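Structures are listed in the sections that come next.
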Structure 1
Amino acid sequence: MNKKSDKTGLIILGIFIAIFLISRVGNKTINKIVNQDTFRILASTSTKSMDEDLKKYAKSEGFNLDIVHMGDLEIVNTLNSDSSNYDAVWISNSIWLYMLDNTYLTTDSKSIALDPVVMGITKSKAIELGFVDNEVYNEDILNAIKENKLKYVMSSVTKTNTGATTYLNFLNSLAGSPEVLTTDMLDDENLKNDLKEFFKGVERVSGDEEYLTTMFVNGNYNAMINYESSLIKLNQELVKKNKEPLYLVYPVDGVAINDMPLAYINNSVDDGKKEKFKLLQNYLRSDEAIDKLESFGYRSWYGGTKDNVDSKVFNKDWGIDTTTYLKDMKYPSKAVITKALNLYIEALRKPTHVVFCLDTSGSMYGEGLKELQEAMNYILDSDLASQDLLQFSDTDKITVITFDSGVDKIFDTKYGNETKDVIENINSLEAYGGTNIYDPSIEALKILNKDDSNEYTKTVILMTDGQSNSGSFDELKKYYKKSKSNIPIYSITFGLSSEYELNDIAQLTNAKIFDGKSGLKEAFMEVRSYN
């Protein structure tokens, strides 16, 4: 063999060795090498408005910016699990940084803007309640709910920032706005009863703030709790469509104010990341960014008031007064927040009646049915579900309808934490027959329509892996309209399920579709936060 052949052989050997080493290194390390000039921010969905400007600024400074959006409580879980994929976190409220297991994980946190969480009420309803141009206290809102004069929609207390901070604000206010809220105070029965009454006013729950707005626009509701910036954006859209805007109510005894901090994630490997972080943070606090933030409805001034604002954004006719000081609630400790969230699930939340419609047609035979059973086992097992604050309480009701070419089996429990028999029934299911998603949906609505909407939030969760080859959407539509149902039918796709058919159902019932094709357990966990 000549020298040229030897050299060629060495090159080929080198290539094989490189391929071997790369495969051993793994995708995660490769991504870090490839993306070493990319700065990654894990951000709340509430910050999306600034994405384009942030990325444009990063580009001008010579690096790429990748922004991954999640719900705030999901961000906490992600960082507690593995923070190595992110360089910074932009979250809605500082309290969630204090909920991290590693208190030293984030550093250099600074508030970027303020965004109160308030209730928006249709102007006519707000006038009727006497809330327009008057001082309103949290107790006034509670009394309107107690007297059955006010109902509202909101985001999940256990999954979203607006839901959780709304709850903590009312908890703090109804406890008398103490200097320090303690765990012992949560045992007060009068406080619990008042909070139960507050949550009785809930008509629908959304698992995220973005869909909450969509749900409100497509539904027939009088009030919604959301970010001030989100309500401003909604009002701008309503006015364009010649629809009645919402009047924003700011209780004088305290509101939940989010400080939107941007913090550095200390992963111990810098690689110039800290300098990039400082550039981004300084940009967000610059005059240019402040103008942008205010145009999107965020308050860029800290702890005080401001006279010179854009009246088309901070519109006084919508109840917004930037010249009046907002009293911020004092957020409690991590221990109090943890106990409060568990108390909400176990005793305060408006009871829910969920009907699961589960596809057991022939196409589910084998791994499909097994995956469905594992997902339902997780959701219905209180000990397992409580790890993600998804457990049912003893006041909840659960019904399971299995279907193939029609309704097959129906079993239920009137106590949401007593699910042993329901789980056993699910684990004994067999798969056979055709697919009919419409008849079980009608049956689910008939069951739920027997319940009092003042006592239960009512939801149908439909899971299917194929196209319906029997039954009729027209029959479902006819029943839904005739019964004047306001019950959402959320769908989970699996296998070869038809999104076209499920989209018809979603539009009819003001609901949405969840993707279970990459994992049924995750899909069931997500949809669970919508009831």
Structure 2
Amino acid sequence: MTPPVPPYSLHAKPVQGQESILTADALAFVVELVRTFRPRVASLLAKRAARQADFDSGKAPDFLPETAEVRAGDWRCAPVPEAIADRRVEITGPVDRKMIINALNSGASVFMADFEDATTPTWQNLIEGQQNLRDAVRRTISFEQPGATPDAPAKKYALKDHTAVLFVRPRGWHLPEKHLHVDGEVAPGALVDFGLFFFHNAKEQIARGAGPFFYLPKMESHLEARLWNDVFVFAEDKLGIPRGTIKATCLIETLPAAFEMDEFLYELREHSAGLNCGRWDYIFSFIKKRANDATALLPDRGEVTMDKAFLDAYVTLLIETCHRRGVHAMGGMAAQIPIKSDATKNEQALAKVRADKLREVTKGHDGTWVAHPGLVPIAKEIFDEHMPAKNQLGARPGAKVGRADLLRPHDGKRTDAGLRHNIRVGVQYLDAWLRGQGCVPIYDLMEDAATAEISRAQVWQWIHHAAPLDDGSVVSRERFERTVSEEMKRIEGEVGPDRIATGKFSEARDLFVRLSLAPRFEEFLTLPAYEIVTRDPLEA
């Protein structure tokens, strides 16, 4: 007789203190989530693949005829709690201890702790992140950084009296958690991240006057939003928490999602806190979903700006949709970071932030994102001046946005410099990700996985369609391979040979090249990158 499969099994070296997170009750809760919802996750991912096959064969995204009544209906989401009525500046970052403290202390309205694009999902990162957030919720979190020299004093970090409201972003539905198996099969990463955080912290957050608030990434269909809503109802019922206590903001960062904004809000209307313009991933998705469409070629990343073409249309529709339904329309990320070494470059960077935030607040957004604490005062000043109330839910752009508007690519130049920049940024980010660091400064911008996705997506698109550059040449496989070799030498000159020797640049280069030359566009670079990370003996 075959012995029964245990409910769960762990497949990673233990992390110090993990027993306080992986308690019997917490794991039992996660096991129930996985058993209940994993089949639907698999089914919805299969639907994604089938839909992508339609896109690859020439069918572009469109509004769904079967949900026309939802879009036309006169309904509103449940009221937004007072604790998050004002979200004018939000800061995001990974779940490491120092970052959490600095972000909560930054003066921002909200801190989004990110288990997704800003975190490499090593077991250590995930467990320590849960520990850090548990301590942050209870205000016991602290951190001591040793001095730079033996004689230098250590620097201590602790929470201020007033801190940002915490939101948590679990991983997307597509990402597995190979370190935790339930009934002999890999668990969905989203359910592990959500389940552990919710079990340990939901009641504590409610007792402290806030609540369990989340950001939901990478969804491509309102059926995926419906799944999250059902997860929320299940979790609230299991812990005896009133339904509707959870509030979640959906990131609109995939092209199909832009055609289902009303539907997303409708599915989550009891739990909705609005929508967010996840613009970097949205650019990536625009390329990915239309990978075989030569009419969707984009120019250099720097020319794909928010005030034009498909991006302006998507912002307009998002604000109109959210405010019609009574929830927040959140703006996008300012990835700039202060440049202490060059005053001129620093002022140029800050001028870009000011212009971006002014565009957002005057367009009608209720808040915006920044990547660095140093940008919080700038963004806050602009929103304070132009949005004296807690939000501007009454603002309605009024412009009619149609299918053609959401599919219109930007005009602009494609250049050799743009190709080279994509290669350098993509390889350097992948090196950091494979070393366990998902959020890194590169060329004075704070970058996460979305940046590497745009970089390799543009390169793939340009090679696949033999895209012409402004000098009359085209991007070919041979040119790309030659350029990679040249740019690797430049990277070595910038970071130094010691850094090359101790890093993961060889694996990063190989992965970037493989994805860029693949005959068919690879869905997410984090999936093959995760395979590399989990082959590490420390993660086995």
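What follows draws every value from the coordinates through simple rules; no lab data is involved. These numbers come from a predicted model, not from an experiment. Cβ atoms are built from the backbone, for glycine too; each structure is taken alone.
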Query raised in the report: Thinking of 1, 2, which structure, once Rg/Rh (Cα atoms, Kirkwood Rh), for residues 281-448 alone is computed, gives back 0.98?
Result: 2
**Report entry** Which of 1, 2 yields 4.6 [distance in nm of label points 7 Å out along Cα→Cβ at positions 97 and 441, calculated]
**Finding:** 1
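Of structures 1, 2, which gives 21, 59, 20, 0 when P(r) over Cα pairs in 20 Å bins from 0, in percent is computed from the coordinates?
Working: 1: 20, 49, 27, 4, 1; 2: 21, 59, 20, 0.
The structure behind it is 2.
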Report task. Rank structures 1, 2 by distance in nm of label points 7 Å out along Cα→Cβ at positions 57 and 337 and report only the one at the top, that is, the highest. Result -> 2
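Out of 1, 2, choose the structure whose coordinates give helix-only ellipticity at 222 nm (-39500 (n - 2.57) for each DSSP H run of 4 or more, over all residues; to 500) equal to -15000 when calculated.
The correct label is 2.
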Query raised in the report: When mean count of other Cβ atoms within 10 Å over residues 185-192 is calculated for each of the structures 1, 2, which structure yields the highest value?
Result: 2
